[in-house]
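Multiple structures are listed underneath, in structure tokens.
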Structure I
Amino acid sequence: MFLEQLKPNDPHRGHVEVICGSMFSGKTEELIRRLRRAIIARQKVEIFKPKIDTRYHEMNIVSHDRQSIASIPVHSSAEILDKVSKVEVVGIDEAQFFDEGLSDVCQKLANSGIRVIVAGLDMDYLGKPFGPIPGIMAIAEYVTKVHAICIRCGNLANYSHRTVAGSAQILLGEQDSYVSLCRACFNEERMKAE
């Protein structure tokens, strides 16, 4: 059904790009930058985000520094295939909140000649691989890992440390719930918690 809806693009142009890192590292800013460049180039772009992420806006993707771009909220990765139409570029934000089927969705889109740009956390608050991101990184042609700054020592940070109680893997929050830490500072905090 999905492939019949799309005007086939050149399959040699399709590929997957991943932008990953910790919270406050600029993943969404970079996603928005790439999508805006595609729009300036007059490419047909569609953007998706998980419906559960309503931290800044119900519909738009919004970065921590309040950059914004319109998107389509969806409940599952399969909905992306149902909603995508004749496009050249698909953007997906907060990919860690999607189901494991997102990797297959990215493959199908790229195989049909679409540039797919995915942004999300690569690790959860325990430093473990998060959701479908590791699988998407494995199939991606391009992976960009961005870093925040460790709030304790000032080194590059690639861990999202949760500062509030709770053991659920998914806890929507901002600076009130998470801080970015480097490996050494993150390990110190994890040892305190054990």
Structure II
Amino acid sequence: MLKEFRPTIFFLLKFAVVFGLGSGAYAYYIRHYQQLEPPQPDPITNWVAVQVNDVVRTFGYDAHLWYPEDQPLVVVYIKGFEEENVTFFEGCNGINIMILFLAFVVAFGTSNKARWWFMPAGLVAIHLFNLGRLASLSIMATLSNSVFHFFHKFAFTGVIYAFVLLLWYLWATRFSKLKADEK
């Protein structure tokens, strides 16, 4: 009986190990910046906030960054809408969902060449998707608090997970099956 469940058990074990190690390493990384005096945002979150600010500015908004001295976050605000700002914490940078994506790709299938281009391509795709999500939220914050809240808590959360599910589907149905000698 155990023999028939072996692939599923190995998938779950590989997934748990990769996700656990990735999440643990990321938590350790974040904790370092939160324990500084004063606490400050980690470099990845800061990098994402700077990119979001640049994207919002590209669309013609007078966007700016603000760094509260006593909290590990970055605020993006649009001039004239300072009260309707968007605060970037470590959870906004997309790293958690990237770890989830990588855990699935590593756990599903055997080692092949496709994995070595699919993983970085997927990470870039997730990052770009997340930038679009965050820039949209930054602009929506100027419209109304209820619009922002709905899209932040429900719509965009579902959309980004659906996007990762699409990447997983592509991996499982198309790319994980490629032979090592295929391009």
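Derivation of every value follows stated rules applied to the coordinates shown; laboratory data play no part. If you're wondering where the values come from, they're calculated on a predicted model, not measured in any experiment. Cβ atoms are built from the backbone, for glycine too; each structure is taken alone.
From which structure (I, II) was relative contact order in percent (Cα under 8 Å, 6 or more apart) calculated, if the value obtained is 22?
On the way: I: 29; II: 22.
Answer for the origin of the read-out: II.
Can you tell which of I, II yields -7500 when helix-only ellipticity at 222 nm (-39500 (n - 2.57) for each DSSP H run of 4 or more, over all residues; to 500) is derived from it? Each step should come with its number before you reach the end.
Details: I: -7500; II: -20500.
Of the options listed, only I reproduces it.
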Worksheet entry | For 52, 22, 13 (Cα extents along the principal axes in Å, for residues 66-121 alone, calculated) the corresponding structure among I, II | II
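Where does the value -0.49 come from, among I, II, when log10 I(q)/I(0) by the Debye sum over Cα atoms at q = 0.10 Å⁻¹ is the thing being computed? Display every interim value, and only then the final one.
Values: I: -0.40; II: -0.49.
Going label by label, the one that fits is II.
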Worksheet item: With distance in nm of label points 7 Å out along Cα→Cβ at positions 34 and 146 derived from the coordinates and found to be 3.3, which of I, II does the value describe?
Response: II
